[in-house]
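> Once you scroll down, you'll see the structures, which are given as structure tokens.
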Structure I
């Protein structure tokens, strides 16, 4: 029997605020354990929460960027469960009255562009963090608890169960991250836990409209892990069903080292959390003008930028995708394009030689002055330098920030061209390599390349290759 894969994602996003959701504690990453804490985020008796206005602004901004409907009236609830990283034994979240409903993201998948719908977007507080003695929770002798993260404003984005493979889920997450980065609501660093994803996955017979029993997969700490974990879980569930068994509703842990999912516990239902309205917080009531102002302040989003890049610079679809996916690289390209409007050549250098040198020198594109690359390409187009020299200058430019025009002037690196300058070099090489000259006369074209190489070596790559070829042929 063939099965259809059904995947829904729950994405947790730490918002880019300086302080926590209900108190003034810092949200800075990497501080000493349990130093960014106070009675409010630790849930000590007598402490009361106070809304962080900036967190609400960022949450609404994110929801608008995802085409969601903002609810002017929403409410916070207590989600009750016991876990060591939850100091209050409940989490302040939103249940039946979330901040936003609906929304969508259009994603390019194997079959073309698909609209993945969202069910809801809501605010909640972050839990603490367990630090395991071993590589993961599996097999660790003990775990320590760090409450620095507890209370950081968290946005939960819940998709409809509309994805059908690990690859689709990965593509959705990559596009979602790009949108959220452009909106400026989070740094989206999966390695620091500010963007995390849990997945609900089930299988059903092809043609059926009834969802199968789902398993929840956690601990996927990279886009690659999401794809691998979900594809593994598909195979696992398919094997169970094909063998006549039943899939159990459970929470699974992705074991990155062994590339497999491991059962952690039975999966809870919403009734197990005993939600009830948070008594220490009033409902969140927004004004239309508040939402409209945030909507007007939304920056250009990735889909809009892709279209503009194609129209304004004549880029191909894939080229526009590259410059949009890497926002800083796109910014660099657009700044350089103001000084060097040969867009196709500029793009080729940016996505080729520049990216290579950035990787080689462990540099970020934000550290490079776009006008320096523009100046380098102008020198090349004018014939002042040739391509090998341009590549050398680019490497030094990335390493030290030196101006290519100044380096050319100071080192005398201008291209050697003109009959008067090249002819003596050509005659010298011909005189010193009679065997190669005779080979060329006998029709061996490689011999000409050998002679050209000799002149280029003598001029340290500065001779004009085209003029050099012409002169050698003329003299031979």
Structure II
């Protein structure tokens, strides 16, 4: 069956039918993923390799960037292709895209439209923007086949919709999902939420995006009014909301908490689960490919190996052995043919496991060390502590000040230190920072500008943009007693 299915479902199958409705594409993708779950490890690898060959062939013929970049590369195996970076792709945006209409100018014009969030670019594509944690913001255009695959991966694996007889989306009509996220940009999560509400009107009342940018009291009120059955957010936000739930200010009864976008530690998971009295499930995704892995019922993260390839490598892009932590990871996204991602430097550190999971899945198990910015704790005018979520602060500076490479360090209860790549950005940074914190009820804050640029972590080479480093109060030193002898 797998050979027949590979012939009838592949990247060429749905793209040959551009008029095929996205809902039907999603149904086909669900059935494809269901069959993949029944395959042996060798059969699954064969399916992956077939898709890889199709993607490389497509990129060679339709992407001028890859045609030139791979001119002298051997094409016999993935490891023979040179890696690509976000900076490379953004600089060659027009030549990278396989649809010649999808130019950077056209995409920028689309993003500037006030009504573009969740809408289709050129009638069939989604446009997502990524944060600039690596110093380079990204713009990623996803074709309709990729969107169908992403939706199906979430439904079939993360949500457990694993049988064709359960394909009807109306099975989720009684759920109420709140996405608590940073807003103000075309980020993957908020864009997908807007697309689903627009595409399926029955979801308008059951899927709600609630801005993380607002004061905590307003966020709590919005959640109390909506009463979600599922809460999706970042681990730091879930941690703060769990504390609000314990204090009685937040009064919701979710059946699950879904986290992603940041590092979720074991201690954070315990606090969140204790606060809400329900299970926490983690998801690993990126703006480049939406969902890369999902957490099974045993708490293990599984790679969507039939649609995504992850190569853990060292700083020289050489492979690291299973069980070792990588310096970075190279992503190959087999679903999106509009902007092919082949050996793309994603920037995260991962470790591939050598042990099989007790859940029985043949999909590889891995661990991720991703974004790990700190929660800030600043004092307001009444002397109370206000917790500032790192992603919200970063988004305010990205969207309102146009900054991507910066470092905000809390050095005291009412003091922040700022490091900028360009000293000329000091004024706009301070204005946006002050305005955002005032909206959170924080006034009289002291902002110091460090003459040094942002400092990357010495071991990982990654940039942490929000740090909590309050100086410890010094104890008065005792003077030795005078010698009376």
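Values in this text are rule-based calculations from the coordinates and carry no lab data. On a predicted model such as this, the values are computed, not experimentally measured, just so you know. Cβ atoms are built from the backbone, for glycine too; each structure is taken alone.
> Consider the structures I, II: one of them gives 10.4 for mean count of other Cβ atoms within 10 Å over residues 205-212 as calculated from the coordinates. Say which.
I
> Here semi-axes √(5λ) of the Cα gyration tensor in Å has been calculated and equals 58, 27, 22, so which of I, II was it run on?
Working: I: 58, 27, 22; II: 39, 27, 24.
Structure I accounts for this read-out.
> Once FRET efficiency 1/(1 + (r/R0)^6) of positions 69 and 397 (r between Cβ atoms, R0 = 41 Å, to 0.05) is calculated for every structure in I, II, which label goes with the largest value? Each step should come with its number before you reach the end.
Working: I: 0.25; II: 0.80.
Largest one: structure II.
> To which of I, II does the computed value -12000 (helix-only ellipticity at 222 nm (-39500 (n - 2.57) for each DSSP H run of 4 or more, over all residues; to 500)) belong?
Going through each structure in turn, the value belongs to I.
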